[in-house]
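Student: What follows is a set of structures for review.
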Structure 1
Amino acid sequence: MAEQSSVFDMIGPVMIGPSSSHTAGVVRIGRVARKLLASAPKSADITFYNSFARTYEGHGSDRAIIAGLLDYHTDDTRIKTAFEEAESAGFEYAFRSVGNASTMHPNTVKIKAVCEDHDVTMVGESRGGGVIKITEVNGFGCAFSATQHTLIIRAEDKKGAIAFIASLLANDECNIASMSVNRKGKHDEACHFIESDHAVKAPTLEYIKSLPWVKEVIFITGIDF
């Protein structure tokens, strides 16, 4: 059955303009990167692709992505002064553009954000009306919107891992909305992307982190954009 659209999806979010695709969606992508980093970024390299590469300055996508990385909401008036806010925070950034990436969505942006002791690289698409899709995290392909609780587990490609993680979440009364696994190769590293209707409990997260075959665990609660 086809997914139904809400009125919100059709008219877009409350936002600072000029465009839901080029401003609101971009703010949202930046906020997801900020949540994945779990800290205020010290620096960021940002690459705009295709339509974004040609229009990001005129449509304010450059200010929007910085605003998102500063954790501003889509209706925050500080989006207009994001560059000045970043300078005050000691946040350095650089923009790049690639105008012809045929395999990518027209409105794609890649972010490498760095804080004191770690970094995150993320690719996101702005799909219209403020709707976004995250398509890559730290080199692993994915497809999530961050509107639901999202658990990311980087681990060894271990037999039974998917069933084991699913059972842990079931015991936590977490209803899995979607789950995908991307791996570098057979018996190499794999990354689990799990969206759920309920937050994962702290003891469960700590237990998953303690497993010897788990390399990294990131959990972001559903983001109120």
Structure 2
Amino acid sequence: MPVPYYVSPEQLMRDKADYARKGIARGKSVIVLEYTDGILFIAENPSATLHKISEIYDRIAFAGVGKFNEFEQLRIGGIRLSDLKGYSYSREDVTAKALANAYSQTLGNIFTAELKPYECEILVASVGNTTDENELFHILYDGSVTDRQEWVAMGGQAEALGAYLKEQYPDSTPDLKNALMVGGSALGSVGEASSPSVEQLEIAVLDRTRPRRKFRRLTDDEVKKLL
């Protein structure tokens, strides 16, 4: 009977991380930016039905990059968890932090215990009554979670996008028009599209000026007027 090969835990984790990163790098990027009235999501996505950006709950939205079926499973699970908690307790008890912790545990367990890790990374965002109360939680394929401010770049060109946004994001929080221009320019600057057309972009906002449900998708006509 052949003796199975021994692989050290450190090497196994490195191999899994490399596998997940390569899968994510093949996907299109998503940019999330804070603006004066809320949070803006921009993704290069020519599909009209397969969304990378979605509503989770009243003030909470979700964005995912990488393998669609995997982050879609996470999105559906987050909606079910939020609905159950809101129904069992109160709507105010559903928070982005609790949801991010649940996603972190799920992805961490999959990365550690399963043979194949998820090839995706996600973001959970919650809009507050002021910009200072906004919450942006970036969760990686291994369950690592970070609390971000101002902007987040995810996906295949995240490093280049991050460098661009670090230079171009205004010192003071921009309005929706300027935030949209910065995000669109960032995607164009790294070759996601030489000049991204409105039809190639999926754009949504968490708008604190709206009544209870803050999430809204922007139509092509709205984006064209803003730009």
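Student: Taking distance in nm of label points 7 Å out along Cα→Cβ at positions 100 and 116 as the criterion, which structure among 1, 2 has the greatest value?
Tutor: Max of distance in nm of label points 7 Å out along Cα→Cβ at positions 100 and 116: 1.
Student: To test your reading of the models, identify which of 1, 2 gives 13.3 for mean projected area of the Cα convex hull in nm² when calculated.
Tutor: Attributed to the structure labelled 1.
Student: Consider the structures 1, 2: one of them gives 17.9 for mean count of other Cβ atoms within 10 Å over residues 52-59 as calculated from the coordinates. Say which.
Tutor: Answer by label: 1.
Student: A value of 3.7 was computed for distance in nm of label points 7 Å out along Cα→Cβ at positions 36 and 68; which of 1, 2 is the source structure?
Tutor: Answer for the origin of the read-out: 2.
Student: Now for a separate question. When relative contact order in percent (Cα under 8 Å, 6 or more apart) is compared over structures 1, 2, which one is greatest?
Tutor: Greatest value across 1, 2: structure 2.
Student: Using the calculated result -12500 for helix-only ellipticity at 222 nm (-39500 (n - 2.57) for each DSSP H run of 4 or more, over all residues; to 500), pick out the matching structure from 1, 2.
Tutor: Here the read-out was taken from 2.
Since every read-out is calculated from the coordinates, none of them should be taken as a lab result. Computed from a predicted structure; not experimentally measured. Cβ atoms are built from the backbone, for glycine too; each structure is taken alone.
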